[in-house]
Structure I
Amino acid sequence: MNHPGTTTTGGSLIIGSAAPARAPGAGLCTVHYDGQGAMSLVSTLPVDRPSYAAVDPGRAVLHTVLEQQAGRVLSLRIDSGTGFQGPSATAASGGAGPCHVAVHPSGSHVFAAHYGDGVLSVIPTDADGMVRTDGPVQIIRHPGRETHSELRDSAHAHMAAPSPDGRFLLCTDLGTDRVYVYAFDPATGLLSEHQVVQLPSGSGPRHLAFHPSDHHVYVLGELSSTLTVCTWDPLRGALEPTAELTTRQDPTAPTTNDAAAVRLSSDGRFLYTTNRGDDAIAVHAVHDEGASVELLNTVSCGGAWPRDIALSPDGRLLFCANQGSDTLTAFHRDPSTGTLTPAGAPLGVTEPTSVLPVGQ
């Protein structure tokens, strides 16, 4: 019997890792899941620190950053059933410690955010969708303190997120509490600074998500464990913070907590964030067509240090990468209430840092 609200077809996930290639089980993992959320490891490609991955919107090509001092971007052809196949391509990412990668909606360019030195880079792809091996066409270094051992006031670019229409790119900088808005020129592949949004000191903007209406953006503050609700004007490329709320069930708890991931359901009614420290997934309701967000409850992530989460394509399962416990956990999701309930046993994977559904 199927659990109420679950899918019946299953699918595949690509799991990124922070582990060096020499670590047992390290690399890009392909995981299969069934309609009940039961997971099995299909294959592992042993590469060094593939911490975050993104898939080309129109082609079966996956791009991952290799989070090394001299960062790299690796492109691979993917088969959702068996993993990776055929030739690959690599390019210098243009900075140190790349921690996030995104693909332009057209597939023409890849954007990499670098935590190590605050660099945002633009890397073109070839006719087959693979990164061009000659590397970035643009490298932007965010201003900030040059001593990178100091978190505050040092530039730490953490996410590069193209707007749904591809006209703009938003980049969070955790160290300087800013969100940069860039205009993107598809003819040249170059970004130009359009707006800089200063968030409260110490918030540490890490990741963000666009509401399906394309009129609101949600920015997750890692250091403050807060979610900032913003209006977004897609025509003008204007971002404006309007409200802030906690991602923790008890924001006064003395334990250290670092928020990590933010995901929206495809209908825009529910939003999910992770709390590393509390080791919990927060369930939020989205109201007023995206203008307001309410924290409903939190549930245990089923492991430790939940780095990333993702919803299955049909939205009936949620997967969580628990970096601290070397596990991937699955949850049934009720589409009408947003409620999460554990689904099956955790799957052992080495230092998982990102979860990417593929093939559906």
Structure II
Amino acid sequence: MKKIGITGQHGFVGYHLYHTISLCKEEFELVDFERSFFDNKQLLDEFVSQCDVIVHLAALNRHNDPEVIYQTNTCLVQQLIASLERTASKAHILISSSTQEERDNLYGKSKKECRLAFADWASKSGGTFTGLIIPNVYGPFGQPFYNSVVTTFSHQIARNETPKIEIDGQLKLIYVGEVVEAILQAIRIGDNSAEKVLAHSAEAKVSEILALLQYFKAVYQEKGEFPALHNPFEHRLFNTYRCYMDIPAYFPRKFVQHTDSRGAFVEIARHGIPGQTSFSTTVPGITRGNHFHTRKIERFAVIKGKALIQLRRIGTTEVHNFYIDGDEPAYVDMPIWYTHNIKNIGEETLYTNFWINEPFDPADPDTYFEIV
């Protein structure tokens, strides 16, 4: 079992890598890292000494002064290399560099110098090093106005703000989950490539991305419908957008209920993609779920009885509670990387309809158990 430490484990890519590795308990063991370790040689050395693999993600992406970016990034690498040398570490080191390496800016210069510094360390020490050169990364839980234009636009559109296109450039994009898989693959095979370029999986103009996100808002956030998703990029972009909505303020959403002398009719879901609809009954006091998905799109619709639906983002402690009464049928959608459950809190049987965009496949379930 390889022990893996991640500098920058609380950052955008670090979050996804950390929690994906935590699902591989029989293969990897995580060694926790804190930013303060860089300020304490003893703590940094203790961290380095425990690790078979170190993924260096800690870096400064944006600052008003580009010189601060350059000095911060190169200094962090110098500190980590010094610790590797003090501890005579033979850890497999991986670094995330950027396709901006060849651009005329101090951020790109810092990333290239950091990658080459690790390559030099590996050459001298006999260590293993993987230098990943990565295009524009997008996905859930990035920091608006910092990580990517997708993050910023998603945050703004979901909150009824008006994004502004500075330069309508053509972006080469890679999903954060693809970056994580590339890192894990490099770890598994002991990749020793000082310059390993990750290919982009999507390409779009900034204006095209903005139009798609505005389409998601109009169809999903305003109408409650699942939009047509024509390819993996649109699927991933939609899941990204959903995670920037104000989840506790948006849900639960009440259905439009049509009643007459015969009873009532409610439309559960209107969707432009294939999916599976299912139905369950739950006896009083019983809880279903306590799992999360990393790609699936799912809706819980309570049509009779009293329910408590709970959501919690993986890696956090805040629980969102949604109380729903079937007398006023409503639904809650499950964002990716949010563990969720539904409990019958009434005295009668709870009736729930479920819609999900792909049927359960035991060979590829994308369903991970974790108590909310």
Structure III
Amino acid sequence: MTTNQRGLVVLFGLLIFAAIVCVATPFVWLPGSGLAAGIPVIQVPGEILIHHWQPLNIDLGADFNLINTMVALIITDIIVVAIALWGFFISSRRWTKEVPGRFQSVLELIVGGLFSFVKNTAGSKNARSIYPLVATIFFFLLIGNWMSVIPGVESIGKFHCAHPNTNGYPAAQIGDDLYRLDNTQPLFGGDPVTLADEEACVAATGLGEGEHAAAATEGEHAAEVEGDPLQTYRFHITPFVRPAATDLNLTIGLALISFFFIQYYGFKEQGLNYLQKFIPVHSLGNISKQPLGAIDLIVGPLEFISELSKIVSLSFRLFGNIFAGGILIAVMLFLVGTGLPVIFYALELIVGLAQALVFAVLTLVFIAQAMEGHHGDEESH
């Protein structure tokens, strides 16, 4: 067999494998088993898992609910603290080893490189105080963003009757209190659900949650349904875990923290003179020598607007990229099912890393800019 013939054999083998993975599996075998991919319910706010949640039996009010992005936030916090403690333990116990372990080597590489970058950007004077903020933001967002590629995130969750004005799927029971969506049609977006449909579903199955479910079950008995109610009514799944950065509340909160420290270091380094870029008192006092300084009366308000816009740019950039990445993965799984979505998972890893780095670096750069004198106005500069 010649080299070209062997190449053709390998090529045909790869084509057959691709056809099985990308065509036969999602469009023939999975639908035949009731496991065809369905499109999830996509909404911007985090979904409620527990209404009127009382952590540690502490009543925080009837409006305090546990949402799935909050679960991701708690998990991310635990992982970040665990990594920090683990790194501290390894460093303190094995710092004198000539050949450090793999984890210590990776951690030293990341921590050392990040600290050097902070030192070169903000100066050695404030590097040690700024570094914990920048590093915490980076590691927190990196772990939180990468949660989207973990199996089970955004796919395993609370099973219940589909809400009104959404699409749902039939279901099948696979164990005690364990269910799965039973979709036998590829590229099927589900059946539309009305309020009456949800109320009937809750009354028949008891698988409801939220206000509509409470209204449907109050004073009602299970409805008589011919056949399997799991096939008669429509259901969907609210994920237990959804990446925290897909919730605009978190990204805005993180942007506010960043904004606070930008102003803090501005005042810390310059004192009240930091306000010169918003209220150009020095330029007005020197207007007889430098008449063009009057332009600062226009620039000042623009600087103030620019400063506030940092909250919007930081929060919406992070939210938009991570939320769009989750939708992209869901849509590609719905369209193809197997094979090709792996590429988008890899892209999501890159985007997650990039967004964590961008948020941390922008916070660092904004802090460094805030600590600089305004236009070199002070003679001492």
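Bear in mind that the values in this text are calculations on the coordinates, not laboratory data. Every value quoted in this text rests on a predicted model; they were computed, and no experiment measured them. Cβ atoms are built from the backbone, for glycine too; each structure is taken alone.
Upon calculation of Rg and Dmax of the Cα atoms in Å, for residues 27-106 alone from the atomic coordinates, which of the structures I, II, III produces 21.9, 60?
III
Which structure, out of I, II, III, was mean projected area of the Cα convex hull in nm², for residues 123-258 alone calculated from, if the result is 10.2?
The correct label is I.
Can you tell which of I, II, III yields 0 when helix-only ellipticity at 222 nm (-39500 (n - 2.57) for each DSSP H run of 4 or more, over all residues; to 500) is derived from it?
I
Please compute FRET efficiency 1/(1 + (r/R0)^6) of positions 51 and 139 (r between Cβ atoms, R0 = 30 Å, to 0.05) for structures I, II, III and give me the label with the greatest value.
Largest value of FRET efficiency 1/(1 + (r/R0)^6) of positions 51 and 139 (r between Cβ atoms, R0 = 30 Å, to 0.05): I.
If semi-axes √(5λ) of the Cα gyration tensor in Å is computed to be 43, 24, 17, which of I, II, III is the source?
II
Comparing I, II, III, where is distance in nm of label points 7 Å out along Cα→Cβ at positions 307 and 331 highest?
III
Could you figure out which one of I, II, III the value 1.7 for distance in nm of label points 7 Å out along Cα→Cβ at positions 251 and 347 was computed from?
The correct label is III.
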